[in-house]
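Chemist: Below are structures written as structure tokens.
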Structure 1
């Protein structure tokens, strides 16, 4: 057999189809006879529904139906977390009370999307506006309006870790600061959607989902159907980033109404709806106390985390536990206390966003390390070096949170040193000193971020079926769901190595609950280490089955059957004694006419999560007269275990870094103190464009993981985890010498300029 292509930078098999414009998206699907769904949404953050005036709307062109909560009996979307009040589940259509701007009040069906939108626009909802809170500070203030009055407080839970006496004993300094990891929106290229239609006694539905098997379960609950009667499909999908690891009320309504009317129902979210109603990410206020000695050694860390849940708790209530467990980052901190406070506000719910708790932890500890360095007037790299977990300490049990993590491996100092060298850290420090000495208008800043993350954090496993047909077609069926990650390429590389078949000839089937009834979806950087390992196991089982068949047909020993250079199965040392994969499948069908061909199934269950790590270095230039920032250099060193394909890794890191830059510099979902949305379109919610993202220098050292046979770790979220604090630290580093020691994200030109004015920096720079 030809040499291995594992680790080779082979081209993505997915790309030609997309380049030719042949992608299949729910947003572009058209079905004859489909009714179109539109919504009337709350325009107030908190209010009692007094009246819904639909006068004349039913007679408008194309209108099929108008539905409120009184018309449809659909179970609430609740969360089974015993630490939350049981009544905080979200109604699919608002019932009596609305709790955030964008909440659905009325559903309208019409023959066309425009007719549905026109009809929705003609409906008037009269609200008795109630007092509301739109931010965490407003929600926890004395006398604050209550999102859930029956609870008596906007703090829905307090998850306090164990208290440590004398946590800062031995510290020469204790630094206190508050950090804000702001709300951000996923802004996928393709907003949310669904197309549902009756299918006999059941339902067939296409929708954007990162976990289609989970969506099938949610839709069964909403419709009352047995889940086996639901066929859910996610075709190509334009981005997810965690925000689509949920089945939205709008998608559930598509299913319910398709069954009610016995006709197809379609919904496509508009961008303004997406920014208001697709669940947001992040949203943490972090009160940090750090104790350290004069020589920079950390003694203790206390973190009080206020999590903005929005109006209705989702999985976002679980996310802070990931933050507290990762609070120590890559540092050996002897004593750690954590306290999580879950806060309700009259805003859209928060949920997972790329990294989901881990970027928040890294941003907290990496910003803190720079503040410690500033307090001691020590180089930021040096203060990190003095506190890294030593290589001799692995496996290392963290001191943060309940059920602490065990880091399997790490080499943090060496990785930082490699990144600093690659970035020319010393050279940039020299340039920085020169510009500071001359008082240049444009100042240089260098930011570091050294991180560790957990990938595939919820353990479990994944399954795969490999099928070889008599025509020679090889297909892998996987429970993961790629939407840009490159699974079709990576999985094909694995099978190509095993079977000797060109990777371009291997197909992947995913995102279809009839063809792949079980699966964990794609999120938490789980796919390659779980899904890829399942592909490997199924491929190995396929080869073993084939060898038995070939040995029987060619009257040879199974041990003598090999994969030839031509990708056939032959007898070692006997030229011409061979069978193609198609011939093997033909033999299976001949023996069992009901069999489709040669088939093997395999489930991989992991024994432990993996802990990738890395260092990001960012160099910026800050214009002190305008506050504008330009990124001059971005270097990333990300150890993701054994590299399957450098092209796929670079794509993941590039995308993640772009999102990290966005959070650091421009992006923020903004509500006022009452909960009115101020960033409801892409002129007020600013995402980076091509000119904002620099060339990214990506390096991937390899420390194979012992927890899966491929030796891989996750890489999908590394870009957002490492880059955000590196950029923030770089900007602040550029102006720290004139008295600016912190600016909350996003570091917009206005915030930077204001910080400079407040510090009186304009005179000191002249």
Structure 2
């Protein structure tokens, strides 16, 4: 039986495609526990199979690897099944084998992976390496709703999107060139200098991203605070308080401010000199692109960029929102605003809000400037979620409220400025109030506005002066990047892609180049940047990284050829590595010392609460990471750690038992703070339930951050009597 084979990017997507296209009900079959679906659409036989992300990756050509060994530079690469490259990807082989088997009897192939450069590469590799074909049909969709999928299938492209495919393949090759060669260079330099083996990494985007953080660290370190002074006034009229500041703002001359303060400090009355009142219109927000969604999620929920993307991807895969990896701030009319709104109104939570939008004279969104060739902005599809966990519900609500608010009229604010005269010195009081909420009420509670009510006044009115103060202040250093702030900075510099920036941040954490929240460069990160700036600055050059991003965009739009960009990248990298090799020993010595010191700092949790003599350190065994005491064998205190994710040392101790707190990051959810003591009361179901019922999860995290060894009493909960008895074992 001949049939059309449709290949999706992931199992859940294949299920939704099959359900959408089936005339009756799609038949699910499994091959080695990998699902595929058999169906008919308008009488035509179709089989829907799935990949599981990338089934192929780049690797060094086997013959070249044997000949050269583990050295650099290396540019001989080939596509290979990813299970042959990474042990952790062994599971992908059964998906590859299933597609291969199904492709044998297929008379045509249609690619239905995500419509972006990564999805195109996944589809291209399946077509040429598994199906042994040169081209295929291509479905293009931005949501996994039945309507969108049927329309996409019936209007499918007759060819792959070759611009995307070539740009995506070029990106993979360039990232491999940079990643492998720079990582080998750094690793060999360090290991020659100190012996042993320690893997250090860098990459085409990773290096410039790290430099952004280190540059910020340098700004903070070099910052010299400057003194300044302010004069403030507290007044009262009609029993309402007035706060005002001298109209000069900041004074830089202390003698000047002292002279003025001496003149007016005892004054009890001010005269209204002038009143300025105006109304302003505040436009509604623009639709979400990925970076803005990540920024807002971090701001309101403290959910990091990678976790936000993972949650959004899950919402998309289930058909609740549109494709999240988009740069667009546009909402094309063809999406069918009214239909989406009518469906959203079936959720009681949004019914009244939707009615408010539908009552408007016209549905016209306030669009932003950013565009995306492949997808519109992020929006809810109107498919109502059946069940969401807490974080999914938060992100979904944020997306729905954003979607509603972009259609609403501008908010109207009234701004009042009052000048108060005190012995010839003018003080300025500012008031603000919302006259018309409009889009505010649709986006609530995700808005921050200040309402300052001033008493009614007119010129020449008298105001009672209750206090005039002279404030001594200093300028403050720049703030460190948050994760979302770094992603935003990378977007501004045009380094990385919307889909990869969050992962770059995660990699910098994993490799020990950065730590903490907000992001702080470690000694290893600082010295790595310093050494590379001195001997191989091009590795960190944002301009060069931006240049190749532009080149790949040109490939996508047919302005450049893949081979041209790859050749240019190879030549550039040869020059960079040549400079590096000349200073390999010096670089290795500096980085080796920094890595050793950084390792010690990043793995020490503090003094041992059991023996009171040694320090608790994160160590490794064949079973994984654990915490042990440096006084072993005299102290056998050990504590287990999660087997997956990234464990980061914090400076905090548990308020319940006094043991250290670690941060656990999985990338799927926001980082969690955890006490290492498994007998601590914070591990009990009773404690967690009490926290949940009181909606105190965020407060608990905050409490742990600020915790001291001082006991925090908890109602109806018994404190831990003693530390856990530790098992003896080899370190």
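Only the coordinates and a few stated rules stand behind these numbers; no lab work does. Because the structure is a prediction, the values reported are computed rather than measured. Cβ atoms are built from the backbone, for glycine too; each structure is taken alone.
Chemist: For FRET efficiency 1/(1 + (r/R0)^6) of positions 28 and 140 (r between Cβ atoms, R0 = 30 Å, to 0.05), which of the structures 1, 2 scores highest?
Modeler: Of structures 1, 2, the maximum of FRET efficiency 1/(1 + (r/R0)^6) of positions 28 and 140 (r between Cβ atoms, R0 = 30 Å, to 0.05) occurs in 2.
Chemist: Given structures 1, 2, which gives the highest value for mean count of other Cβ atoms within 10 Å over residues 340-347?
Modeler: 1
Chemist: Identify the structure, out of 1, 2, from whose coordinates distance in nm of label points 7 Å out along Cα→Cβ at positions 156 and 276 was calculated to give 6.3.
Modeler: 2
Chemist: With percent of Cα pairs over 30 Å apart, for residues 20-323 alone coming out at 40, pick the structure among 1, 2 it was computed from.
Modeler: On the way: 1: 40; 2: 59.
This figure was derived from 1.
Chemist: Using distance in nm of label points 7 Å out along Cα→Cβ at positions 284 and 524 for the comparison, can you identify which of 1, 2 gives the largest number?
Modeler: Looking at the calculated values, the largest one is 2.
Chemist: Quick check: -0.88 is what I get for log10 I(q)/I(0) by the Debye sum over Cα atoms at q = 0.09 Å⁻¹, calculated from one of 1, 2. Which structure matches?
Modeler: That value comes from structure 1.
Chemist: Quick check for you: by FRET efficiency 1/(1 + (r/R0)^6) of positions 228 and 436 (r between Cβ atoms, R0 = 35 Å, to 0.05), which of 1, 2 is greatest?
Modeler: Result for FRET efficiency 1/(1 + (r/R0)^6) of positions 228 and 436 (r between Cβ atoms, R0 = 35 Å, to 0.05) over 1, 2: largest is 2.
Chemist: Quick one: helix-only ellipticity at 222 nm (-39500 (n - 2.57) for each DSSP H run of 4 or more, over all residues; to 500) came out at -12000 when computed from one of 1, 2, so which one is it?
Modeler: Values: 1: -8500; 2: -12000.
Working through the options, I get structure 2.
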